[in-house]
Structure 1
Amino acid sequence: MSIVEKVKNSLGQQLENSLATAKEQGLISYEDIPNYVLEVPREETHGNFAANIAMLMAKEAKMSPRKIADIIVANIGQNEFVEKVEIAGPGFINFYLNNNWLYEGLKVVDDQDEKYGCSEYGKGKKIQVEFVSANPTGLLHMGNARGGALGDSLSNMLACAGYNVTKEFYINDAGKQIENFGKSLEARYLQELGQDVPFPEDGYHGVDIIDTVKTIIKDKKDSLVSLDTNERQAILVELGLKEKVNGIKEGLADFGVNYDIWFYESALHNSGAIKEVVELLQQKDLVYEQEGAMWFRSSKFNTDDKDEVLIRSNGVPTYFAADIAYHRDKFLRGFDQVVNIWGADHHGHVARMKGAMEAIGYDSDRLTVVLMQLVRLYRGEEIVRMSKRTGQYVTLSELIDEIGKDAARYFFTMRNPDTHLEFDLDLAKKNSNENPVFYVQYAHARICSILKMTGEELPKAKNANLSLLKEKAEIDLIRKIVDFPVEIVEGAKSLEPHVLTRYAHDLASTFHSFYNCCRVLSEDKALSTSRTALVNATRITLRNVLTILGVSAPERM
């Protein structure tokens, strides 16, 4: 338990004990204590924590909130961390703490080291995060890159919050796009071997298809020319998919993203999972036949009045049918919560999928979809256009080559996924404080430089006289450090990894303010020891938050 949670629990116990005492004395009457909130006030002058309990009890107690607050404060017991308690406004109870709680929080940082910030909040809960899941017919683009950074950082954050996390990539190796992929490969294969054949209009025009074919030709030469079209396309698709999926794996690994499971859509077709889920819906009388196709009564389960086709009139399952089977498989594997990171263009699919889960007997709240808006790249004031079909888009590997993995990952997680991201390539390459990732990494490098100057073994906070740390800049920095475990839990609850990029920037900024007004190494040995311990705790915290974000923490820059 973090020091913040420990203190809040202690304050909450004080409030409830005070009410129990007042009730025994006949000063107040109530049945149950409501679910109140202890939170950090917006204004520092209002204390460290404020409780709204008096306002929530007013109706049942038949007293004004202010009167209830007076009774609570008059009967409140002692607390080692509380300096004073005041009533504000209509009845807020404000707690003003001494610095001892911060010193206690600082002591655990170097003891926990790489584990600092982590908790058991989600212990015992299995959660699956599916992200990127790009069609294996082309190269990874900026939407995939944003999804990769968000999904991996979110997974790391959830794991740090105590969840049992599985990262999964869903490979769409079936359906119309694979047919087009096969036709595209066949046309390029024959063209590369000198045949004058037309290229399909709805094929994949990117140069990467030609590169894939050249790789195949190195191995197969012209041995596929004599085969009939269907057999040739089947072999080309098998070889092409293998090459493309390996390329995706390598590209994401270079981005610091590695998966636990690579799940192939074809496995759902081959195992009969799609047939099973359709039969399950039939048993529930949720499927009907019309014009030779099988339809799901999806309008019963969401606000969309439109039903959805499961099996086309030609007997081929739709993507939606496969997706229902896939999500059923997730829950059959025992995940308590399933999180999908999808592009915003899938917005209309969310309600349909949640409705389908409800239809087959699962709580739709166990499926959460994080929608991710588009990325717009800029170089200077010029927009860098993207077009997957024409091969003119900037790929993930090109982005990493230009600005590096660290800048890319940090920039992609700086904003709420639900907002459009304007990615300034020139800014991402700047070695100045204007560049957010440079600013944070430089703070870590500066700290490492300071610690090397001590020339001694770094002091443990528990062995330092932390009461010497009383300057505002020192207290602000300690407060920011002890907030870290809380930030992780809050980010995990809201599924928002950008909480941690904001925190990293705030921590770096708070450290820079401290550094500018507090000399770390001085003739006062005791003070130097205490400040060195504080600086080292900052290093650990900054390194840990960057690690969760998949960004390196350099010791020199």
Structure 2
Amino acid sequence: MPQSPQLPPRQCYGRNSLPLGKGRGGQFFERRTNSLLMAVWILAVAARLILVDQPYVDDWSWRQSDVAAIASNFFQHGFRFGCPQIDWAGAAAGYVGTEFPILPFFAAICYKFAGIHEWIGRGESVIFFAISLPFFFLLVHEVFGSTPAIWAAFFYAFTPLNVFAGRSFMPDVPSLSLGIIGLYFFLGWLRERKTAQFYLAAIAISLSLLIKLTSIVIAAPILYLIVAGIGDPGRAQGDLVTSRDRRSWLQLAAFAAIALLPSSIWYWHAHQIAEKFYPHHFFGAGGVRLESFAWYWNIGEQTATSSLTPIVAILALIGLFVAPRGKFRCIFDWWLAAMVLFVVAVGYGNRHPWYQLPLVPIAAAFAGVGCAFLQSKISSRVAIVALSILLTSSFAILAFLYVRPLYEPTAAQLRHAGLELNQRTSGDALIVAVDGGNPTIFYYAGRKGWHFLEQNGIYGGNPKNSQQAIADLERLRRQGATHFVLTTPRFWWLESYPQFAQHLTESATVLKATPEFEIYELNRATR
């Protein structure tokens, strides 16, 4: 029977970078590491529970409102798992092609017992993050050692992008968390050949891809590990995979089937849903597009500052150059390479910062190596402690300053307009909303309708002129639109499109006007 390959001795930096023996010193260091990790875990979870019950009015409100609408429609219209529904398809059912909707489906189940609350959906992301943190620590520990791992866990826990995504009702953090867990178990399976690790890795990766297809970039480090297992000339009899080891080939084939087949089936089904039903929308469609150099520069600048903080970005660059490169040690290098290709190829999709979320564990791992490397160059323990305190406090301050604006209720006027519509309109009302493509109005109104302008079922941006706006409104009126709503960010429409404003005055009645929004009831006589 072939011997399973073993990781080579870890090259690490700094005092106590490796787990010590079972003596008193080793036990003390292990307890200290565990205590630090537990402290990071508690503080990180607590940070994500801040404003966990906030309405979906923050900087990412539109994406969360879509997921929340799917959960609400499951709850209110029957738990049809294979047919997720949104609210901005007018009188149509609004079935759309999405990622595997296990998160909104489970939230809808919780609604039956606890009622509809924002903290339920957000809590799912918090839970997945909480589970992923120790696995991320263990993964970095296996590759780089203890000191880089504890620093990496700290950076992973508190980078602004991960903090905010980790409390948002979105699939990104759950998918990333499952990817990290799957990668850890896959590495463990390579080392120990335990059946449980094999299936845990395959199932975790499968769920990661189902929940968010963009997690396919995790294939790069997995393929690297497989090739590294094949290509070690010093272990011809001990490699996981050799030309004579049919069982291992079958295992890898089974792994690929478990990881990829469910996603292939689901996304084919989702594509069929999008093809068949109005608004013929597949979440994430259109994101694969090359953009200009300036576009990518802006993404890189945003990632290095507000997403990661400059401290993590600089430390990650240091770690990238000094990290040990041996057998099985280039996991994060290949993951990084895949992410760079992903950002380039899916240039338009990466206008959303959460698309760069997998860069967080990659940067955190290299930043941990960078910290350990710098620590190894300092001989004074007092200096190490002082600089560590300075680093952690500086990073915490920067992370707070970068993440705080994301919590601001920039879409509050959409929620207020939605709640007003809920009170003033009947359940079968159809709303035309000038909302910039943000479905928050529909979610809080509990009504269906259209974004305005509407173009082939999707938000069509601002009109070219008054004539286009009038034509679009009249077309939607003929389709059954009953109300029109305009919110603060687009009050300028009434000045920039004076003929449209005049038409609205003549064909609708003001139902409610506030400094935040205006609601019109479309006159039935002209419908």
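Taken together, the values in this text are just the output of simple stated rules run on the coordinates, not laboratory data. Note that the structure is a prediction, hence the values are computed from the model and not measured. Cβ atoms are built from the backbone, for glycine too; each structure is taken alone.
Just checking, which of 1, 2 has the largest value of distance in nm of label points 7 Å out along Cα→Cβ at positions 348 and 516?
With respect to distance in nm of label points 7 Å out along Cα→Cβ at positions 348 and 516, the highest-scoring structure among 1, 2 is 1.
Work out FRET efficiency 1/(1 + (r/R0)^6) of positions 92 and 276 (r between Cβ atoms, R0 = 35 Å, to 0.05) for each of structures 1, 2, then name the structure with the largest result.
Once FRET efficiency 1/(1 + (r/R0)^6) of positions 92 and 276 (r between Cβ atoms, R0 = 35 Å, to 0.05) is worked out for each structure, 2 has the highest.
Computing distance in nm of label points 7 Å out along Cα→Cβ at positions 52 and 212 for each of 1, 2, which one ends up highest?
Answer by largest value of distance in nm of label points 7 Å out along Cα→Cβ at positions 52 and 212: 1.
1, 2: which one has helix-only ellipticity at 222 nm (-39500 (n - 2.57) for each DSSP H run of 4 or more, over all residues; to 500), as calculated, at -16500?
Comparing all candidates, it corresponds to 1.
Could you tell me which structure in 1, 2 was used to calculate P(r) over Cα pairs in 10 Å bins from 0, in percent as 4, 17, 25, 23, 16, 9, 5, 1, 0?
The correct label is 2.
Thinking of 1, 2, which structure, once relative contact order in percent (Cα under 8 Å, 6 or more apart) is computed, gives back 16?
1
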